[in-house]
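Asker: Before anything else, here is the set of structures, which you'll find just below.
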Structure P
Amino acid sequence: MISERVVSQVLLAALHTGGDFSEVFAEDTYGSTIKMVNGSVEDGVSGRDFGVGIRIMQKNRCVYAYTNDASPANLLKVAREAAAALADQQLIDAVVLNKTDVANIHLIRTYPQDVAKQRKVEIMRRAHNAASNYDSLISQITLGYFDQDQKVLIANSDGLFVEDRRVRTRLMISAIASKDGEKQSGFYGPGRHMGFELFSELDIEEYAKEAARIAVTMVNAEHAPSRKMPVVIHNGFGGVIFHEACGHSLEATSVAKGTSVFTDKIGQKIASDVVTAVDDGTIPNAWGSQNIDDEGNPCRRNLLIDKGVLTGYLIDKLNGRRMNAEATGSSRRQSYRQAPTSRMTNTFICDGQSSFDDIIRQTEYGLFAKYMGGGSVNPATGEFNFAVTEGYLIENGQITQPVRGATLIGRGADVLQKIDLVSNNLSRGQGMCGSISGSIPTDVGQPTVRVSQLTVGGRKGE
């Protein structure tokens with residue numbers, strides 16, 4: 001992508017005003033997206049994105065600049081202009097790079113750019129047909145296809161020089177059911193850190209039928225009650241609550257600034273004894289995994305909570321300086337246009353000792369949140385509001401009637417303390433996570449968990 005000689009020159013130029021660390025992040029990304037509505041392709045875009053980001057640190061200060069002109073003369077110019085934001089004596093007079101091979105744990109069999117668009121559209125049509133034929137109440141099917149092949153080069157003044165390739169593929173299926181003027185939706189969005197072979201490993205028709213089933217079930221459901229009650233949150237994408245309401249508060253992006261509710265709480269009890277949680281960027285072919293993070297460090301499995309005790313944060317280099325802590329392979333960014341910061345990869349609550357059936361049997365009355373949707377979170381306080389896209393009442397230890405329109409309202413720190421039962425059926429769901437370094441692919445996950453008491457917002461008062 002860029003020669004070692006040019007990279008070393010750029011890194012040294014970036015340090016000429018007294019910076020003590022410089023970094024080059026270059027990427028060459030090819031991607032495509034296709035949108036289909038009711039069986040017709042409405043939009044299809046493919047293209048290449050190429051550019052270089054240059055970062056300079058001086059103790060706890062940071063300057064970032066980027067360009068899509070990778071000529072040596074321009075890169076040197078951008079490095080010097082960025083360095084002008086700092087003013088001191090040059091401390092480093094040479095940069096020696098040590099090129100290191102990256103071990104690849106994500107086998108790619110079929111690169112998406114080698115697949116004709118017609119084959120991609122055929123996959124989408126299969127999903128459309130399966131969802132639209134599920135029930136006569138289905139009124140609209142929207143599908144989104146996504147693939148990306150990102151090649152990166154990361155080098156820094158400490159001597160690091162590594163290259164990596166990340167390939168991701170995903171299909172998003174949204175179904176809408178209509179009845180008597182009411183509309184309800186169902187969604188499924190499987191994705192992996194793999195190529196087009198994804199569609200030979202997944203039963204796309206079943207995912208499409210599941211999206212349609214959710215929509216039809218909810219359009220026929222009664223309104224959810226509004227009250228405090230036990231809530232059983234199902235596995236997979238149910239982990240979005242932990243991700244949003246707790247996970248972001250464990251990122252050094254907020255911890256280092258003291259704006260997280262979990263700042264300075266390492267070793268303290270922040271959750272119930274049955275809660276153990278990790279962020280693991282090393283799971284082969286998982287949506288949020290990478291071989292290396294966007295600072296060139298190997299991704300790793302980070303234990304965040306161990307039987308209720310806070311054991312670690314997700315830390316990038318800059319915030320690690322501010323915290324006097326080691327980076328954890330958790331630095332990520334959307335593209336060369338953003339400076340990296342600490343972010344999640346695949347974040348989940350680990351398996352517990354209960355079974356799903358036991359949890360339901362031990363709940364006299366409550367809400368079963370089978371599928372979760374979007375929501376809003378205040379990162380400083382952990383206060384959240386999440387929609388339940390498929391919910392049911394639990395009565396006398398049994399799942400009974402479906403209910404729609406439920407929202408879960410609370411604080412992440414409180415929920416962690418109130419999780420009293422954790423099942424042994426861990427699974428993960430895929431999503432896109434937004435923060436100051438852009439939108440990145442992440443897995444969320446958990447086994448089925450019970451929160452002993454949570455505020456449920458609905459339309460039906462009790």
Structure Q
Amino acid sequence: MAGMSAAHGGAPASAAGTTPRGRPAPARPVLAVALVFALVLLAALFGIWSRASDVLASFWPANALLLGALVRWPSTRVPSTWVAACAGFLVADLVTGSDLLLTVGLTAANLAGVVVGVALVRRWDPPTRRLEHPRAVLALIGVCGAAAAAATMIGMPVGVALLDLSPSSAAQTWFSAELATYLAVLPLVLTVPGPDARGAAADDTGPGRGAPRSGWGALVGPVLFLVPVLAIGIAVGGPGALAFSVPVLLWSALRGDVFVTSALILLTTEWNLMALGSGLLDVDMSSAGSTAKVSLQLGVALTSMGPLMVAAATRAREDLLRSIRLLADHDELTGVRNRRGFVGTAEAALIAAHQEGDPVALLMVDLDEFKAVNDRFGHDAGDALLRRVGAALARVTDVDDVVGRLGGEEFAVLVGGRRASDADALAQSVLEAVRGVEAGPAGPVTASIGVAVAVPEERVSLSVLMSEADRRLYRAKRAGRNRVQAAG
């Protein structure tokens with residue numbers, strides 16, 4: 001090749017996994033090595049074949065792809081993977097006619113940058129690796145700069161000795177191309193949806209983390225906007241054409257989707273760099289020196305970090321608001337909705353059920369003799385019991401059901417659709433679930449349950465439905481507790 005280099009590991013996290021009994025799974029490491037080799041080879045060949053007349057390629061995605069893969073899938077950070085990546089670099093250069101000594105030097109430079117990048121990024125926490133806050137973007141710029149500098153330290157003497165470049169030209173060209181490509185490619189690799197997304201989300205703590213993000217399908221609309229904008233830039237020409245895509249990038253960034261914004265940044269940055277290198281985009285740089293061209297290249301790459309930081313800031317703000325809403329609407333002790341959250345969600349569900357012509361059922365659940373638990377065993381025992389009851393309710397209800405703790409030892413469950421017609425059976429399941437709660441020092445746990453059902457024609461309000469369920473609940477209490485007062 002004639003430029004910077006690297007590869008995308010792309011192997012799934014389980015590629016270097018084990019069997020259920022802990023024995024090595026031999027086929028998976030072999031697959032990971034094969035994928036790394038193939039992706040490094042293809043990325044390097046793309047960089048070689050896409051370069052213009054320059055000695056060094058202006059777009060060399062291999063390094064950033066390899067670094068991103070090693071960070072996203074830690075199981076690929078094994079000696080065999082590094083050997084495969086090295087082989088991919090060597091084969092790409094040799095099959096395209098490069099000298100063996102030059103090939104070895106370029107490969108050493110490529111791997112130097114990746115090694116430094118892995119050493120810096122491996123200590124990031126999951127939110128930083130997924131670029132979920134603005135500080136992560138600043139850290140990303142620092143890592144990309146360090147990786148580009150490491151590659152330049154090895155690549156500059158190679159360029160001087162074997163490519164007849166001046167030290168200044170070799171250093172500037174190498175560093176600018178490496179940094180620009182890292183900044184364009186690495187964010188996409190770090191944020192692309194993949195099989196490790198669920199596990200990564202599980203690493204986070206606190207409400208609001210791990211919220212679903214749009215994936216590949218969300219790219220369609222923004223790309224349809226971006227492509228004609230880039231085409232207009234080519235038609236108009238001039239330095240200003242490099243900034244034509246900024247409104248599209250900012251529009252995507254303000255939606256808080258870091259992955260989509262990263263993808264648009266990659267398309268924009270590399271399109272502009274390749275258009276500049278090939279002369280397709282005329283910015284009248286014929287009389288400018290090499291330093292001015294390097295400055296333009298770096299400016300294109302660094303400008304794109306603005307929208308990426310906006311996207312990260314927007315996402316952080318959304319996560320914070322989601323956490324605040326979760327804390328405001330959920331009971332801290334049991335994890336189910338509190339009274340405020342239950343009423344708001346249940347009213348919306350009731351209106352939707354009326355509009356769709358579905359019945360709705362409400363279960364009012366009250367623990368029997370709960371005050372005696374607090375009096376005899378203390379509030380810690382009572383709190384532990386409430387937590388177990390909340391978990392039991394979550395197990396026997398569906399995700400579409402609305403479960404809440406209205407206060408003290410009283411819970412409510414709103415169900416709609418076909419489940420509403422089986423409300424009495426659901427109430428029995430809830431009763432059995434409460435009976436099955438681990439007793440602890442308080443002894444067996446029971447509950448009284450009142451059930452009220454509203455048919456679509458009645459269009460009753462939530463307050464009326466709650467009053468009816470409450471009346472049935474107290475009938476169950478008067479009848480001896482530990483029972484369901486069914487609807488009807």
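Since every read-out is calculated from the coordinates, none of them should be taken as a lab result. Predicted model only: the values in this text are computed from it and were never measured. Cβ atoms are built from the backbone, for glycine too; each structure is taken alone.
Asker: Determine which structure produced the value -0.31, -0.37, -0.63 for log10 I(q)/I(0) by the Debye sum over Cα atoms at q = 0.11, 0.12, 0.16 Å⁻¹, for residues 257-320 alone, calculated from the coordinates; the candidates are P, Q. Don't skip to the answer; put the middle values down first.
Answerer: Numbers: P: -0.31, -0.37, -0.63; Q: -0.34, -0.40, -0.60.
Going label by label, the one that fits is P.
Asker: If we compute Kirkwood radius over Cα pairs in Å, for residues 89-144 alone for structures P, Q, which one ends up with the highest value?
Answerer: P
Asker: I have 16 for relative contact order in percent (Cα under 8 Å, 6 or more apart), calculated from one of the structures P, Q. Which structure is it?
Answerer: P
Asker: Have a look at P, Q and say which one yields 12.7, 38 for Rg and Dmax of the Cα atoms in Å, for residues 361-416 alone, as calculated.
Answerer: Going label by label, the one that fits is P.
Asker: Comparing FRET efficiency 1/(1 + (r/R0)^6) of positions 153 and 433 (r between Cβ atoms, R0 = 41 Å, to 0.05) across structures P, Q, which is largest?
Answerer: Details: P: 0.95; Q: 0.05.
When FRET efficiency 1/(1 + (r/R0)^6) of positions 153 and 433 (r between Cβ atoms, R0 = 41 Å, to 0.05) is calculated for P, Q, structure P comes out on top.
Asker: To continue, here is another question. Given a value of 23.5 for Kirkwood radius over Cα pairs in Å, calculated from one of P, Q, which structure does it belong to?
Answerer: The read-out comes from structure P.
Asker: Matching task: -20500 is the computed value of helix-only ellipticity at 222 nm (-39500 (n - 2.57) for each DSSP H run of 4 or more, over all residues; to 500). Pick the structure from P, Q.
Answerer: Working: P: -5000; Q: -20500.
Here the read-out was taken from Q.
Asker: Looking at structures P, Q, which one was mean count of other Cβ atoms within 10 Å over residues 409-416 calculated from, given that it came out as 24.0?
Answerer: Going label by label, the one that fits is Q.
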